[in-house]
Each structure stands twice: as structure tokens, then as C-alpha cells.
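**Q** In what follows, structures are represented as C-alpha cells.
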Structure I
């Protein structure tokens with residue numbers, strides 16, 4: 001009985017698709033066709049695969065270019081294939097191969113050959129396949145991962161702000177632990193606005209900090225002769241910081257809204273010592289809501305959190 005599998009070599013503008021009956025004896029006989037990556041052409045690919053009665057599809061995880069191909073086949077080819085009579089457990093299955101496991105000989109790049117090379121190791125079980133979650137979870141990941149570079153950018157801006165203050169002989173970070181905390185923000189904002197009296201700047205500090213007003217005034221003594229250029233630079237840093245923090249807050253709200261139906265799982269995972277709701281949301285976005293569905297004891301939840309991501313070989 002025929003069992004046809006398609007291999008797709010993915011490029012930014014073009015797809016090289018090969019189809020072969022892997023149940024036939026002897027060497028595979030390939031049918032080859034190229035498609036563009038426009039939405040219309042991708043829907044044409046889905047229709048052609050259905051016409052060819054393809055049971056499974058394997059493609060290479062080329063940068064982000066595989067995603068539109070995957071999502072189109074998931075929407076237009078997979079349901080059609082699964083609704084056909086006699087559908088087995090693997091029919092309509094999409095596979096994503098890690099590119100490293102499908103490398104051809106150096107200097108012998110050939111699009112159709114790369115597609116053919118996907119089929120043979122897939123049948124032999126030699127490809128390294130990536131786990132691709134459901135569309136809903138993929139959206140969670142997109143939102144969660146957009147926040148990470150913004151968080152890193154905030155840390156970078158904080159370090160640059162500290163460096164600028166040190167260059168201006170303002171030793172504020174030697175007296176307070178968090179330059180972007182309540183006290184630090186008040187003082188730096190006042191410096192940017194032109195306040196030059198060290199005692200007046202020290203008076204802006206929160207009364208609960210460890211440093212005394214005298215110590216703060218001493219650390220800020222250079223403010224009396226601060227070059228106006230430094231004040232303008234501080235103002236630009238604060239403006240950029242405010243923008244980044246507003247974007248981080250927006251991404252957090254977006255993710256919280258998407259995970260609202262799974263709020264119970266978020267709350268249960270947030271009970272693990274060292275985690276808060278924000279961290280729990282990011283973990284669930286990566287591993288799915290089932291990560292927090294173990295027994296309601298701390299040891300089980302901690303084990304799920306630690307072992308889940310480490311045991312996965314996914315790269316998407």
C-alpha cells in the first residue's frame with residue numbers, strides 16, 4: 001500500500017518540495033516541484049500535497065522562514081489529510097527537522113537534494129526533530145520572548161546610567177543598592193532637571209534607606225559644579241528607560257491576557273519558592289500549562305519546573 005511523504009527545503013523566497021512513496025520497493029521515485037513563499041503559493045502547496053495524497057511532511061527549521069509554511073499546512077493540509085478515510089495515527093503529521101541533522105556535503109548545495117535528504121533519515125528515524133507546540137502556545141512564546149530583549153536593554157541602560165554618573169563624579173551607586181529604585185529615580189531625575197544643591201538632592205531619598213543624608217550629600221557633592229551636558233545626557237537616558245519600561249509593562253499585560261484561561265496554573269507555579277507570577281507566566285509560555293498540573297506539593301512542582309525545559313531538545 002502506498003505511503004507518501006513530502007520533504008520541504010525551506011528558503012526565504014522559495015520552497016523545494018519532493019514527494020516519494022516510502023512504502024515502495026527499491027530506490028525512491030521522487031516528484032519535485034518548487035513553490036514561492038507568498039500566501040497564495042503556500043495554499044497552493046497545501047492543495048498539491050493533498051492531491052498527491054501525502055501522509056506526512058517534514059521540513060527544515062530554517063531561521064524563521066519555516067513558520068509560515070508550517071502554519072499554512074497546519075491550517076489547510078493537515079485537516080484535509082486527517083479527515084480522509086483510513087487515517088492512521090501518523091497521517092497528517094508535520095515534522096520539523098533541526099538543520100544540523102540534515103547537512104549535505106560541503107560545496108554541494110542542491111535544493112531538491114536537500115529535500116530528498118530529509119525523507120530518508122526521517123524514515124530511518126535518524127533526524128533530530130524539534131517539538132512544535134500548538135498555535136495558542138506559539139503565540140504565548142512570541143509575546144514572552146519579545147519581553148526578554150527589552151529586559152536586557154533595561155539592564156544595559158542602567159549600567160550606562162551608572163557609568164555616566166561615575167564619569168560626572170556622582171557616587172550615588174556607592175550609597176544606594178538600586179539606581180533605578182525610588183530613591184535613585186528621584187535623585188537622578190532632579191539632577192537631570194537642574195537641581196545642584198547636594199543637600200536638597202539628599203533630602204529626596206526614602207527615609208528607610210541605610211545611607212544617612214550626610215553620606216548621600218557627600219556622594220552628590222559634584223552636583224554643585226555638574227556640567228550641563230551631563231544633565232542633558234541624564235535626561236536622555238531617563239527618557240529611553242521610561243520608554244523601555246512602558247514596553248515591558250505592555251508585553252506583560254499582553255501575556256497575562258493570553259494566559260487568563262490558565263490563571264490557576266500560573267498561580268500554582270508561582271507558589272514555588274523563588275518564582276513570582278511573572279516568572280510563572282514565562283515558564284508556562286515555554287512548556288505549557290500542564291507543567292503546573294502535578295500533585296499540589298512543592299517538591300513535585302519544583303521537579304516539573306527544573307526537569308521540563310532541560311529534557312527537551314526543542315529549538316523553536
Structure II
């Protein structure tokens with residue numbers, strides 16, 4: 001098993017348990033560049049890309065490259081090695097949707113020259129490239145469109161709604177809500193998403209198909225902020241800032257196709273998922289404080 005990552009938004013800590021397995025290796029490399037000659041593969045899960053708004057806005061060129069050049073490099077690897085291929089796309093390809101909930105047949109409402117286009121349009125290109133390789137080279141490939149996902153091992157500073165809200169709540173700071181909070185999102189726990197990705201790779205009927213993977217339960221941003229504040233016990237309230245450009249007003253997946261072809265649907269209740277995530281973030285926030293206290297005691301001793 002080989003993990004290829006340039007660690008621009010990740011950390012070796014996320015795969016540290018895998019280092020115990022003799023067949024695992026971590027290769028620090030940017031898949032937008034020519035791939036190492038010794039890479040072999042039976043299955044290729046292409047998850048490489050900045051995914052949070054903060055990350056891809058700060059790395060627009062890298063985002064364009066990894067979803068275009070990187071995707072082409074990995075598709076070519078799949079072709080030459082005879083490997084099965086899975087491209088992780090995004091609900092961002094639907095833009096600010098005029099169809100709700102969003103089925104896989106919806107083509108989207110995307111601003112091709114807006115600030116988020118480096119991500120949404122490069123993901124659309126990645127989908128197109130995948131299907132060109134399916135149609136021209138006959139590779140065994142599929143696409144999954146990931147909706148909002150949360151859980152442990154998210155970066156506290158990655159700018160997405162769950163890390164933002166939980167971090168602010170744990171510090172008893174006001175939770176930042178953009179706009180009036182009436183925009184909606186759907187939140188899928190990470191273990192459910194992983195099950196869906198694995199199901200899409202191994203289900204024979206998934207070849208040449210596109211699947212929405214996400215939780216169809218829909219919440220307004222304000223409702224979600226209230227859920228996290230209650231869970232953490234935050235009393236600092238909320239602060240409202242202007243809505244960012246091209247921020248979608250609605251986001252909810254139609255997962256009928258995944259239910260029927262993959263026998264998949266989310267199982268982790270939001271309350272349980274948030275509780276697990278809060279505890280993980282609580283430990284992360286406490287780590288620097290524990291390190292500082294240990295250093296203080298060492299100096300005193």
C-alpha cells in the first residue's frame with residue numbers, strides 16, 4: 001500500500017497507524033509532477049487536492065494543477081498498470097444549485113471565473129478527464145462527488161465550518177456565521193464517507209458511474225451552529241459577517257443512486273458524530289497547553 005502526498009494540507013500523523021504495517025509506505029510527492037517510476041498500483045484512489053475554501057483560495061494554481069495535471073498523471077498510471085481508478089470530485093461542481101436536492105444528472109450552476117472556480121472547474125475537468133479515459137482507453141474508473149464531511153483529524157485551522165465552529169466553541173469565542181445563517185448544508189461523518197468510497201471502488205456496477213456521497217439530512221448554518229454550541233456548552237453567542245462571493249445557498253445530495261447501486265447510506269447520527277469530533281478537537285486544543293505545562297515543570301525541576 002502506497003500513500004502519495006505532498007503534505008501541503010495533510011500530515012504524516014494522519015497515517016501514523018499504518019506505519020506499523022510492513023507493506024505500507026508514504027511517498028512525499030506532488031502528483032501534478034511526473035510520478036516516481038517505481039509506483040505500482042492495482043487500485044488508485046485519487047483524493048489529492050486542497051478541499052477547504054481557505055486552502056484552495058490560498059493555493060489556486062496548485063489546486064488547478066492537481067485536479068488537471070495530477071488527474072491526468074494518475075489516469076495514465078491506471079491505464080499503464082491496468083489499475084481500477086476512483087476520482088473524488090465534489091459537491092462544488094453543482095455551484096449554487098437551482099435544483100434541490102442535487103442528483104448526479106444535474107449539470108450545476110457554476111461561476112467559471114469566480115474565486116471558487118479554481119476548485120469547482122478543475123474538479124469538473126477531472127471528471128471529464130476520467131470519462132475520456134473510460135471511453136477512449138476503456139479503463140475501469142468511477143467518480144464520487146463528496147458533500148460536506150466532518151470528523152476527527154480535520155485541521156483545526158482549515159477554515160471549514162465544523163473545525164471553525166468547534167474550535168471557537170471550545171475557546172468560548174463567538175461562532176462566526178457568514179450571512180444570516182439561512183444557507184443550508186448537509187454533514188456526513190467521515191467513517192460513512194470512507195464506507196461509500198470503498199463501496200464505489202469495489203462494486204462492479206460502479207464502473208463508468210458518478211455517485212453523490214453525503215448525508216441527505218439538511219440543516220441551516222445557524223441551526224448547525226446552535227447544535228455545536230449546545231454540545232460544547234458555549235455561551236459566547238454568534239457573530240455575523242458578510243456572505244462570501246459565490247457561497248451556495250443550498251446544498252443537499254440526492255443519494256438514491258448510491259443507495260440502489262452501492263447499498264450505501266450514512267449511518268452515524270449527527271449528535272454522535274459531533275460528540276466524537278468535539279472530543280478529538282478538545283484533545284488537540286489541549287495538546288499545546290499540556291506541552292507548555294510540561295516544559296514549565298521541567299524548568300522548575
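Derivation of every value follows stated rules applied to the coordinates shown; laboratory data play no part. Not measured: the values here are computed from a predicted model. Cβ atoms are built from the backbone, for glycine too; each structure is taken alone.
**Q** Work out which structure the value 2.6 belongs to, where distance in nm of label points 7 Å out along Cα→Cβ at positions 45 and 69 was derived from one of I, II.
**A** II
**Q** Work out which structure the value 18.6, 56 belongs to, where Rg and Dmax of the Cα atoms in Å, for residues 181-268 alone was derived from one of I, II.
**A** Source structure for this number: I.
**Q** Now a separate question. Rank structures I, II by relative contact order in percent (Cα under 8 Å, 6 or more apart) and report only the one at the top, that is, the highest.
**A** Evaluating relative contact order in percent (Cα under 8 Å, 6 or more apart) on every structure, the highest lands on II.
**Q** Still on this structure, please answer the following. Determine which structure produced the value 0.9 for distance in nm of label points 7 Å out along Cα→Cβ at positions 157 and 245, calculated from the coordinates; the candidates are I, II.
**A** Of the structures listed, the value fits I.
**Q** Comparing structures I, II by distance in nm of label points 7 Å out along Cα→Cβ at positions 141 and 189, which one has the largest value?
**A** Structure I gives the largest value of distance in nm of label points 7 Å out along Cα→Cβ at positions 141 and 189 among I, II.
**Q** Match the computed value -16000 of helix-only ellipticity at 222 nm (-39500 (n - 2.57) for each DSSP H run of 4 or more, over all residues; to 500) to one of the structures I, II, and report its label.
**A** I
**Q** Right, next: Consider the structures I, II: one of them gives 17.7 for mean projected area of the Cα convex hull in nm² as calculated from the coordinates. Say which.
**A** II
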